[in-house]
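Each in structure tokens, the structures are laid out below.
Nothing in this text is a laboratory measurement; each read-out follows from the coordinates by a stated rule. The structure presented is a predicted model; accordingly, all values stated were derived computationally and were not measured. Cβ atoms are built from the backbone, for glycine too; each structure is taken alone.
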Structure P
Amino acid sequence: MGSIPDPEENIIATHKVLKIGPKRLLLTIHATPDSDMLYFGSATTYCAKVQILSAASPFIVAMEHSDAMLVELHYNVNCSLEKNFQRGTDTTMIVALVISVIKDLYPFIEGIRFTDTSYRTCDNGTIVELAEMNYIVTGKTWYETRFGAKLVDREEDFLSKSAKFQDIKKIIPWNTLKWEMRMASSLPLPEDTMKEMYKSTVTWQEFFGLLRSKIGISEFCSFVAPWLHGFLMKLLRFHFSSATYRIQINTAQTLSYITEPYLKGAWRPQMRKRMKRRPINDT
């Protein structure tokens, strides 16, 4: 969760209410001559923070692409004016909204760059890196699956390490994997069942994907949180949280939204100055 800072003297602050279906989020923009900082959330709390360099900035002129930076992405129930932000569906929505707003307000921006430091707090209070949990189940991160994100400069390195990681599955016996998972309080299924699942699957994703489908995402999160990071660092040796990803704006999923005026402490839907609608793009 992030708190929107008070604007300093050299910052011009503007606000827009963005209506997506039954939900309203507040877009707060802190503008300077060199860049804009965008906060998506409520009046005090943001769930997405994006930096846009101005088109004339010497930094963006020197870059290969005119890209925005997704600085932070969080989940928090207060990240809408109604304070009813939902995990999963609304997290996907807010990223699509970020892409849509950038496409509308900053047409010179070609992509969004970020490091995937997202995490999930499991029901038992433990924390797991989302990129690692998604990879072990699907072979891709959440951003890759939902928004077609691509690794910047390190894709060849990742593919090589991922292929070697799959080869390791063929030679590691069940008892070795069980030892690697020892930090979990217990196995989520009877050992004989898990052992048979492990022996009958070819890839790590087949095994852990099957396990997640049987026990559900909540229990799966709590089970892998204590040991998954160390397991992947030992065998995959790829740091998802230090890699840079990029979403191409013109091919990414977008959504329809309506812009409404905002008064401090309230919004007035009946005073619409303009409407902006965009068809959903699933490409």
Structure Q
Amino acid sequence: MTVTDEGRTVYGCNPRTPCGDSQNAWQKGCRHPGAVRAHEEWKERKRAEREAAADWPEGQCLASSHGTLFAAEVNGCRCPEALRRMDEKRERHARRKRAARERSYALEYEREVRRIRRATGGRLSADPRREWRYGKAGVSSITLMMMLHGFPDNPTRAERMVAIIKLDQQRVRDEHTARMRSMFKGEIAKRIGVTEATVRRLRAERERRRDERHLRRLADAQWRVAHHAHGEQQQGRVERERARHEAAHAAKRARQLFYARTWRRLERARARARYH
């Protein structure tokens, strides 16, 4: 295979390396069928070596290379240095995932704080209704409908709780007596995709939430006061902004008329100069 091989364009090979039917060619960028086949064979061979490494005698390592991360991951090396490098890699990945998760949480928290401060005019930094109104306590009618029909799609805690309440009120026909009865706990758990212990826990939480009704109403009142106060303040701001925009528009229109009048005078002066 040469540099002018049309297969480079067809298979997407690296134009800066010669092609071939080997693992070395695949590693350098060749993607011809022969190179891909050689790479698959190489992977199967390395997989067999790693599986055989589990049966090596204690304290012995029969891998083709030793002491590196590549030797541990690809060749199944069990030397102390290679295992130490594997542990370091796992720790690095764990730190990166933890840092990414913390950054995501911090960004989401900052957005929520900005939204709440914007909605309340800086009077609140946290929504007191969060425990009962949104987040894990949010309820979507579509998700609830799917869960009631046996298709749970990552529901929230409150959606499962509402589904249990509705299924407790639903009656089904008994297979043995042909009479209508309430659904058993196991049937409810199977319908919404949870265990019976989860159903029992959510039923207990429903009673606890019922006792917190006064706290929920207090949080609603706190949010309503802050939000309405901001709305009244915004009403005056709207009037001020409207007056400011009208004044700016009038000033702009006056400047346009002045420049247009000056331009017309200039054109008339030019016309008189041409005729004289």
Structure R
Amino acid sequence: MLTVFWHTLRESIHRRMGLVLLVCSVFLPSVLFAVSRFERQANGSIVAYTGPFRHTDIQVFVNDAFGSLLQFTAGIWLFLGMFAAGPLLVSYLEKGAPDLLFSKGVPRWQFFLGRFLGVLALFVIAVGVMDGGSALYLWARTGVGPGRFLVALLFPLLSFAAYLALMGLVSLAQANAGVLIMVAFLQAAFSAVLANRSQLFTVIQWAWARTAIDWLYRILPKNSELDRMANMYFRSVTYDWWPIWSTGVFIGVVLGVSLWFLHRKSF
């Protein structure tokens, strides 16, 4: 499985979107370094400059920067991760590849988990470089610690793991990167709708339909809530365990179903 894991990371360099993800993770902190400068005043306080704009309250400046990074990570960055994950999750299932790989005597579950963990590691590395690099830079220049910001990043990482588990399951039925990306986008939209299902209930009056929607909400991952909770935790250190553990259970169950399905699948 470790060999599959490292091969997935190497393959991500050769895949266009995987390489774009890594390049952007380096480029974005570089932009922050280029547009920001800090000056220590005679009284010991630090003043930040972003272009022509001057910020005297350094705590507010850093918090705003961390908040923007969280929103970017839980939004655009997650979608970039989906585009990078799609081809990596299906390349080992393309025509002719299973006949070659699965004849090596390595259990099939190791191929699947190696791919899953490899793609997840790619996203974690990209987030670590982009957000971790920015956080360390701001910490070094301002003295404002990034502890809460780094913990808040765990929420979008859990959200991405849920997308990845769902994409991995779909890949076993339809080894098409475009289909996987579409499924992930639909889950993102569906999660937002289910999180605000009370608005649907003003229109939907049937008791059976409301019950079905409630059960869908309970079963499916809480991506929308996890993304919002990242900013909520950073601002006020508050969070709700329900989206966390229910999404974790979803990931575990879907991975188990995927391994069983791959074991039974005939290529």
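Once distance in nm of label points 7 Å out along Cα→Cβ at positions 126 and 254 is calculated for all of P, Q, R, which comes out largest?
On the way: P: 4.2; Q: 5.2; R: 1.7.
Comparing P, Q, R by distance in nm of label points 7 Å out along Cα→Cβ at positions 126 and 254, the maximum is at Q.
For Rg and Dmax of the Cα atoms in Å, the calculated result is 36.1, 116, so let me know which of P, Q, R that is.
Values: P: 21.3, 66; Q: 36.1, 116; R: 21.2, 73.
Derived from Q, not from the others.
Which structure, out of P, Q, R, was relative contact order in percent (Cα under 8 Å, 6 or more apart) calculated from, if the result is 24?
Values: P: 20; Q: 9; R: 24.
Structure of origin is R.
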